[in-house]
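Derivation of every value follows stated rules applied to the coordinates shown; laboratory data play no part. Just so it is clear, the model here is predicted, and its values are computed rather than measured. Cβ atoms are built from the backbone, for glycine too; each structure is taken alone.
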Structure P
Amino acid sequence: MARLTRIAQIDTPESAPRYELRVRRHGPADTEYEIWQMPAPATPQLSVATRVAGLKGRNLQLVENRVLKRLSTAGVKPVLGGERKRGYALSEDLALTLGLLFRTLAPMRSRDNMRAVAGGIDAMGREEAAYWLGMAMHRKHPRRVLTALRFLLTEPKRQRL
């Protein structure tokens, strides 16, 4: 039993990838959220920060309440005040989910489909979100992967007879 207690107390912050949320305000009602993967000992292939995903404009406005709720439960309160740009450290789980959400919603136009996709991504587990984001970031044709995910998360339109 003592061995289990000792293992449970080990803190491994260096063995996990580091992510950052960058919030930038372009105007009074125009905010942009971006997820960046930062260089860390866990990711030796990265020498500079790499952009994972970003969202702004009307697509962000549709899911901004949902994003702010997830950020506040993680202890991140993106308040800019008089600043135009600010960065916040994120956990890996939150960064994966938000990165996938931002990448998937960015090119979409249908509000109903966007709500369905956002709900589906929120319901995903950590492993599933990591799988889809990895496929979207490291495949030769990432837009095909994101299109497949959008098809899976939205209901097909019914034909009227």
Structure Q
Amino acid sequence: MTMTDASRSHTITWEDPTATWQKATAMSGLEYWQALMARELPAPPIAVLMNMLPVEVVEGRIVFEGLPADYHLNPIGTVHGGFAATLLDSALACAIHTTLPVGWSYTTLQLNLHYTRAITPQTGAVRCEGIVIHRGKTMATAEAKLTDAAGKLYAHGTTTCMIFSPREA
């Protein structure tokens, strides 16, 4: 690839997540997300990479904000759908994570997304709210919406996650 005067760069820096993962095993999901919100734990590397952070959290609900930038653009000049998908996947699964006790874990089984309009860097900050719909012993579902500051919908989705007790993880 040849660099030109019009070239740009984007450098990211993140902390080694190993220590955070170890601390997280002694916290409930809600405690973990509250510690992240209070900046007592560093942001996960994916949050740094995608330019997104949690801004609200209670049991069964989490809100992420993301700021689309020109480094998120696809070949046709709009923000790649993976940006919205990452925000939705994060809000969906992390809403479920907030309901888990110490030592429990989860994994996504199914992710369904629907895009309603294109995001551009001019869209500005977007919010993605994930809410748990159902939380059982081994399975949970959640829904999420991705909106701009005016409340305009850009995408929405649902997930199903499998839940593991400490002895199953």
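In this comparison of P, Q, the computed figure 0.98 for Rg/Rh (Cα atoms, Kirkwood Rh), for residues 40-111 alone is attributed to P. Comparing distance in nm of label points 7 Å out along Cα→Cβ at positions 64 and 136 across structures P, Q, the highest figure comes from Q. Suppose helix-only ellipticity at 222 nm (-39500 (n - 2.57) for each DSSP H run of 4 or more, over all residues; to 500) works out to -14500; of P, Q, which structure was it derived from? Computing helix-only ellipticity at 222 nm (-39500 (n - 2.57) for each DSSP H run of 4 or more, over all residues; to 500) on every structure in P, Q gives -14500 only for P.
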